[in-house]
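Every read-out reported here was derived from the displayed coordinates using simple, explicitly stated rules and does not represent laboratory data. Worth saying up front: this structure is predicted, and the values here are computed from it rather than measured. Cβ atoms are built from the backbone, for glycine too; each structure is taken alone.
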Structure I
Amino acid sequence: MDLEIEDQKRNKGKDIFVLGLIQVFVLFLGMLLYQEITKLQIETALSFKTPKQSFYKTKEVSETVPQTIAWKEPASVERALRDYTEFVITKRPWFLSVDRIIWGLCFLVPAYLFIRKIANVEVADFSDSLGGRGFLAGIVTGFATFCFVNVFSGLIFFFIGKPQSNHLELILSQNLQGNWRLLTWAMLAISFGAGILEETFFRGFLLKHFIEKDMPNIGLFITSVIFGVVHYSAGGSLVGPFLLIFVGLSFGLSYLKTANIWVPITAHITYNSSMLLAAFFLGNRVS
């Protein structure tokens, strides 16, 4: 009996190791692909800012094509990210949707190849019907999570002060108030795009991988931490990713309880939509 228990522990430890190895590789590959494609995306977007030759003047506009971004120099990267984000938010908000599509391809394709095909692990079943109860559960989960995060972040800001926001959060909150055009694109990309693609990856692939190996609770914790860490951006505060670990726990728990991937997707869409609508009506007063 004792030998059987020891064997089970060894096998479980081996399963966790192999599972972790696969997921770390998928994450690394996804982040590497996304990073490299994003560099090209930023350079392409910033090239659109270059003024064209004026037909009403004999001389060209003095500004020229921006110099190549020095990706190994933090100051150059910081300036490029700020200029790119400001350009997208103020001039080309549809780029937000392009970015989400790129993110989805970079992370979901490796996940499908290595988790579904090579590891032969079942992924979330998207043929499940959401239904009225599931829809309501997703809405309640998303809005309750939104309220919790805002109350908890408010307490944190009260004691330590408001941390530095990343470029997207800062520029989006500055420009979203009363801006219907930006709200429309932001809802499409950040609410629906991120909601569907991120939940497919984090819950539909990663958490489901743990569930199939009979380790749902371990998977809930690990994938929630990964969810928070992946949302960290250079120059931003650690408070955001820390809070997003709890957001990941909420969405993951809704998936464990319902076994329906559309519930956390609905919750994620509701959560992000609540954030955007709050910024639309309140501007940069949103925490």
Structure II
Amino acid sequence: MEQLRPVEKTIECCLAEAQPDYAKQVKDFAKYTKLRPEHLTNREIVTKKLQDLLIVIGIGSFVGFLSPYGMNKLSLLTSILYWNTVCIAGYFVYHPIISFAETHLEKPIPTHWHRVAIGSLISSIPMSFVVPLVTYLFFDYSRPIWQQFVDVLPKAIVIGGVISLISMVKDILIEQKTELNKTQAKDQEQLDKFMALLPVEKRGVLYCFVSEDHYLKVYTDKGHHLILMRFKDAVDMLNEYPGIQTHRSWWVALDAIQSVTKENRKTLLSLTNQVQVPVSKTYSEAVRHAGVH
């Protein structure tokens, strides 16, 4: 057995070194795949497209109501129908080209908004032919198409760019909200599993826990209770929950921290339940990085 211990130690060291790289690869893979259309269900794709079209119709109706470019001489219905047709046609021109640019230009152009800008600029060229065609269908406008193309192109670049930017910001906000909801759900799942180890009457808002020999003293808003559990296992169980280890034997939930006090060279965290939690020198930097000052 003594001969095997150096081998076991070497294996543990190798795994410890490999783990961050593995975690990074998983994170990068998730980041790469989470916005790819092939990872959405058909229902999610249809729902997203319907939402986009409703926004486009809303924009077209608003612009039609304003009746720009002398359209106030026409009926309001005609103006709204014209601008809705232009906006919907623009969606079916811009959306596939920008989507193509986002997915196929990721390697040479890593910045997301750069790819969107290039896709929007390219889309403005065919759109500058679509607008004269729609205008002809509505008003039988006989001006040469190349002249209309020259007039429309600068406007298509500006308007298309602004709408593409708004759409990109919307997608980013939705993505952030989705990720936040997933994180909160995971946090709650971890907390529920941990709370299941406590008696029902002691389950509640988690404040902190401290190691006491082979036991763990858990503090909640319902009091405290000792459970048979290793400190490290408890920290691992709550690795995604918003909390931090402050000492070799203390862990606190970030929401429970009320204030930070310093006595001589000692740093103490005052919690909601009046418990004073020590911060050791080993974990002081991690505590500061967590935003606790």
Determine which structure produced the value 4.4 for distance in nm of label points 7 Å out along Cα→Cβ at positions 46 and 134, calculated from the coordinates; the candidates are I, II. I
Match the computed value 1.9 of distance in nm of label points 7 Å out along Cα→Cβ at positions 94 and 118 to one of the structures I, II, and report its label. II
If distance in nm of label points 7 Å out along Cα→Cβ at positions 166 and 190 is computed and equals 1.2, the structure in I, II: I
Among the shown structures I, II, from which was the value 8 of relative contact order in percent (Cα under 8 Å, 6 or more apart) calculated? II
Matching task: -0.63, -0.78, -1.24 is the computed value of log10 I(q)/I(0) by the Debye sum over Cα atoms at q = 0.08, 0.10, 0.16 Å⁻¹. Pick the structure from I, II. II
